[in-house]
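The next part holds the structures, each set out as structure tokens.
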Structure I
Amino acid sequence: MHILHIITGLRPSGAELVLYRLILNDHRNTHSVISLTQVDEIGTMLIKNGVDVYALEMQNFWNYAVGVLRLFSIVYKIQFDLIQSWMYHADVVASCISLLTGKPVYWGVRNGTLSVKYSKSHTFLALKFCSFISHRIPKKIISCSNSAANTHVELGYDKARFIVIPNGFDTEIYKPNSASRLSIRSELSIPASLPVIGFVARFDPQKNHGLFLESASKALSSGIEFKILLVGRDMSSKNYLLSSMIKRYSLSNHVITIGPQRDIPSIMNCIDLLVSTSSFGEAFPNVLAEAMACGTPCLSTDVGDSRQIIGDTGWIVSSYRPEEISVAIYRALLEITDDYAWNYRQQRCRQRILSNYTIEDMVSGYNKIWVGDNSD
């Protein structure tokens, strides 16, 4: 079949990276992608792999009319069999195309909870509209996590149409690699034996960098030495807010910021413990599974499906209190000194991903839905 994907944008983030992995690993179907905004990095990567990508450039109100005309032109040019949309605005647009063309549409729900404070009003409007038409238009609503599905059912979405397909990861790319570990540490001048805590996330209120840095500062007071590696968009000294936080918690000599990185598997091998302190919005935190596939244990707040992903291989903290998170960090770092216990934990991390979250499982899940519903 020819699958037409519609997505809000193609910047390197959670849903966009899942779309990329899905298309590159699905050898059964042909795929085309429409971005409501720009091509960006993920779009460029898809194009290099032979995928047709179209950008509508609908960044503001004045571009909407031109974008809609271009959308219709593209839709009627492509001979597609079904539509797979990703996120609220794309779900709305895809539903309109479905009504106009008669082609089935499958929605993608990627958010856990939305913050009234940090989310835009038009996002809430799109969500509300989707909840109303969810009982009529999509053939299925594919969620990446159980928590996201439950949240959206509570918001009025049609429960009967939900299917949960967890995100999947290429375990031949995300795997333990001691050479990568030593190489990255050498580049960053980090001693091979010094514990490193990684925080891999863009600078965003959702990720709660302040909570992490305060917790790490308190953990340092316990006497265990470690480095903190901050990876992601706006993770640099040019970020005034981030720099202020680092100084406030007296972490200047302990923090290394390296911005966004393409080689995430090497980063996950470089660190000893991945910490996530997200406070809202997470459905399926990809960084947890990426780290675990590389044999790196994780410590996370109890958001989205974090508890289900980590299982008994790491640490879940139910509180947003830095005192409690710092204690969990201390306990994790203390275990690193026990080679046998830590190696066993690392093995269980990778095995959990191999058993539950492979790229093959995710691609198969989507194909079962797409092909099964359209086998006639």
Structure II
Amino acid sequence: MNIKFLAATLLITSFTFDSCADSGSNSNQIVSIIPPDTEESKKIQVAILLDTSGSMDGLIEQAKSRLWNIVNTLTTLKFQGKTPIIEIALYEYGNSGLSVTSNYIRQISALTTDLDLISEKLFALRTNGGDEYCGAVIQDATKQLMWGKGLNDMKLIYIAGNEPFNQGTINYKEAVSDALKNDIYVNTIFCGNQMEGITTFWKDGADKGQGKFFTINSNEEVTYVQTPYDDQILKCNERLNSTYIGYGRQGELKKSNQIQQDKNAESVSSSNYTERTVSKSKAVYKNESWDLVDKVKEDKEAVKKINKDELPAELKDKSTAEIESFIKEKSVEREKIQVEIGELGKKRQDYIDNEMKKNAKPDDLGGAIKNSILEFSKNKGYTAE
């Protein structure tokens, strides 16, 4: 038996609780032990599988509206005081524009920490009528993605759609079972009423995947709460963007994409734009592949290793010491702005929570995912700030 697994499933029995003087007898109990932390970083991995058939425009709009809210929920989670690595993957299925040989399925993005990439791909989605094979897309996500192996990694699949769950040649029960064998929990979000979701096997899919079953009205617009802090946060975002220093072949393109994803978020609503800005203030939003500030945080010797032709024009003629000093200034500036956004973000969320208590509404896509993430996190030993 795997030693780590044995340690993780330790059973403690036959405890005597002397303090319970009135019991007069020993008590046999099973105590669940959360395995001790290791040097390896914990991962929270979320694969979102979206039906992009012709009737799902509302679902895609909800996904665009709730991406950064979901990210902000994930960023509240800690494992033994440490911030886990957060990765998101995206699939579409049921789109007639996709190949029949792929079961009308496309992996839009593998599991990645590049949140701007997920946003970019999400906003590029278009619907087109087709056949929706839930079992097949769950099977693809299970087999194709690089899921973590750690005992405390949290691995979740969310599949959303509105056609019977049992369509296609891949048996959904087998696909869900295979996911569960890999400690991946399957959650289903049916776009319709609860009874139809039950009779079309969406609830059964969640039950067999030990996940959650939700029903949503995918055509309902997401409700936003405007707060007194939104404008201040958005002004911070302008200053925050100025601290990014693109480098390498992707630097200029990626920095441009960062601005584009700001615009995409803003095109949905100012509240969504604010949610994205709050996400950008968190440790999960990191861009070491193209930003020198994040790169130097990861590798103190990075500047000495980078070729001059990979640097932005304003740094090409500077000495190593001058470049390092410039990066340090930007890093300090960024940290101050992120702290400011974080403080404003907390006040904003308190305001939203109070307003939502007054006007409780049914779950949308984001609400369904958010609530279940928080519940799963407790079972895995994570705590929410």
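Worth a mention:
- Which of I, II yields 1.0 [distance in nm of label points 7 Å out along Cα→Cβ at positions 89 and 121, calculated]: II
- Label whose coordinates, when relative contact order in percent (Cα under 8 Å, 6 or more apart) is calculated, return 19 (choices I, II): II
- If distance in nm of label points 7 Å out along Cα→Cβ at positions 281 and 321 is computed and equals 3.7, the structure in I, II: II
- Comparing mean count of other Cβ atoms within 10 Å over residues 225-232 across structures I, II, the highest value is found for I.
- Across the set I, II, mean count of other Cβ atoms within 10 Å over residues 81-88 reaches its highest value in structure I.
- Computed over structures I, II, volume of the Cα convex hull per residue in Å³ reaches its largest value in II.
Read-outs throughout are calculated quantities, based only on the coordinates presented, and are distinct from any laboratory measurement. Note that the structure is predicted; figures quoted are calculated from it, not measured. Cβ atoms are built from the backbone, for glycine too; each structure is taken alone.
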